[in-house]
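Given below, in the form of structure tokens, are the structures.
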Structure 1
Amino acid sequence: MIFKPRKAWWYLLRGTLGWGEKGSQGASYYTAKNPDFGATFTYFLKEDYKTKQALRKEEEKAAKKNGQGVKFPGWDALEEEENQHKPKVWLTVKDKEGNVIRKLKGVTKKGYHRTSWNLRYPSNYPVRLTDKEAKDGQGPNGAMVGPGTYTVTLTKEIDGQVTQLAGPVEFEVERLREGTLPSASPEAVAKYWKEMHDFNRNRSATNVELSIAIKRVQAMELALSRTTAEPGKLDKDLHDLHMELLAIERMLEGNKVKERIGEKNNPSYNNRIWEAYGGNSTYGPTAMQKRQFEIVKEEYVSALSKFSELMNTRMPALEQRLREAGAPWVE
């Protein structure tokens, strides 16, 4: 069962004391927690959703209490328990067209529970193999949605099978107040945020891939040094590829030597994307922000074209030549 949420107010949160709840005020500074920002969902589960291991242990506990023996379930059953994913409860938010906006993970225990949605899309920053799952509201977030009508649906997921439990239930996201100065409509503001959000997915992925490519070329240079091949053209080609990757990195991030010593740097790709994305308000993007975004998209197309050519043609060819030279395997 899921209860109808209250109206959620649409505005941008503002920090007052710096970071965290107390900022730099010290532990003796009294603060009280505000209600969660955004839409708060209250739901009820009539039963616990447990793993096979938890169910087995309950049965074993009951058997011991009744003076009965505990049977060994078998190695296959224990391995199946080991590999089983924990049951999940999802609260899925959709817009009025039925598009999924956010999936929030809920509690799987019996009873009443409450969770909040911060009116934002999920983060689309790259997921690294070493990343761990963060709680909702912690870590990076996506763009904020606009005011309007939304729905929330409660489902459970057990062994990959998703079953609807309740909903959909409608709720409203409404603008808190009108600004003093003329501004773009909330719909136009949210559309710009979403466009930036979608663009950032490709941009951040390219940044990660470029960083990995540079490290890979360095590893290939090390692998080449461990062959019996005579120094020559392969060394030069690996060096040239490394320099071209660094040139693309400089195009995106600027001159690192200047940055290291605090020297004035020309606006880099990442500088421009920050200006286009940073400092947003519900008034909407400025003409300067829009122009920075246009420049960024042009620069991205140029950088991506060069990077794709290196990764799809030059890198595989050099890897093949390394194998033919008897180089060790490169991760």
Structure 2
Amino acid sequence: MQLFGLVNNLLAGDRETSRFDLAIQRYAVIPLSQESGLVGWVPNCDTLHALIKEYRESRRIVLNIEHRMMMQMAPKYDNLQLLQKVEIFQYGLEQTTGQDLNKVLWLKSKSAEVWLERRTNYTRSLAVMSMVGYILGLGDRHPSNIMLDRKSGKVTHIDFGDCFEVAMQRDKFPEMIPFRLTRMLINAMEVSGIEGNFRSTCERVMQVLRDNKDSLMAMLEAFVYDPLISWKLLTGGRTESNDNSEEAAESMGGGHKRNDQAVTIVNRIDDKLTGRDFEKNHTLQVNHQVRKLINQATNHENLCRCYIGWCPFW
């Protein structure tokens, strides 16, 4: 939340992004101990999963119809080769329109004017968090971890347990996508889909993040090098609440290993903020970097590798 506060200040201080009122939707978090805390209630919000479930139940559509079709075509889907998975995945997509979220935004708006405003807010807020989430290495963006404000249409993300690309390092079902940009999210945007507010907002936000690289790196380095928190995030490990930082480091392999992983993460973030995230020896311009990220996020080969609970077919 501290990082999001800094990003909001940077966006508010930039002439281009401040014109469009771009900001990350935040909520209160109060730590009580090393293992517990309080998370503030997020009012007037529903998860994407809840919205899609409500819509499909009202029309008597099976909630996981795409997955069911995929399993009918290939019961041993998880054992297939990648190209075979892509073929089955695309078959599952063809069985439905993927317009559920688009319809939800329309049906929950009392007028065309309200709908247009909500759709614009939705698209821009999704773009902001996509770029910031990418820099942070935020994973596990399944439909229950993304919320939609009923009044404004703005997107709010929750559950930041998988940071610094931890989800990409999984042995099973590694996430190969930089952020969630599935067909339902795209279909809920304007007529041009990605080629409009979403892309232009992504480029504006990424430019601000890259222009303020030093400020962002200073905050993220302090977080990554934390002797206790960093290990929980980097390895997914859990330490007892009465363990001190030295004991936690010892149990995870010692301070040297911890420091090496922290350096790797910091270098990776630095590459993202300088446009060297795809090629070490070549700096990408912002628009080229954003284009590559969008292509990576929408690539069916990457999406079909996600675990079913991530709902890549939505």
Top of 1, 2 by relative contact order in percent (Cα under 8 Å, 6 or more apart), largest first: 2
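Work out which structure the value 0.30 belongs to, where FRET efficiency 1/(1 + (r/R0)^6) of positions 29 and 181 (r between Cβ atoms, R0 = 30 Å, to 0.05) was derived from one of 1, 2. If you can, show how the numbers build up before the last one.
Details: 1: 0.30; 2: 0.70.
Structure of origin is 1.
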Among the shown structures 1, 2, from which was the value 1.23 of Cα Rg over 2.2 N^0.38 Å, for residues 117-172 alone calculated? 2
Given that helix-only ellipticity at 222 nm (-39500 (n - 2.57) for each DSSP H run of 4 or more, over all residues; to 500), derived from a single structure, equals -13500, which label among 1, 2 identifies that structure? 1
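Upon calculation of log10 I(q)/I(0) by the Debye sum over Cα atoms at q = 0.06, 0.11, 0.12 Å⁻¹ from the atomic coordinates, which of the structures 1, 2 produces -0.21, -0.74, -0.89?
The read-out comes from structure 2.
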Computing FRET efficiency 1/(1 + (r/R0)^6) of positions 261 and 293 (r between Cβ atoms, R0 = 25 Å, to 0.05) for each of 1, 2, the value 0.25 comes from structure 1
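Read the figures in this text as sums done on the coordinates, not as results from a lab. Remember, predicted model here, so these are calculated numbers, not experimental data. Cβ atoms are built from the backbone, for glycine too; each structure is taken alone.
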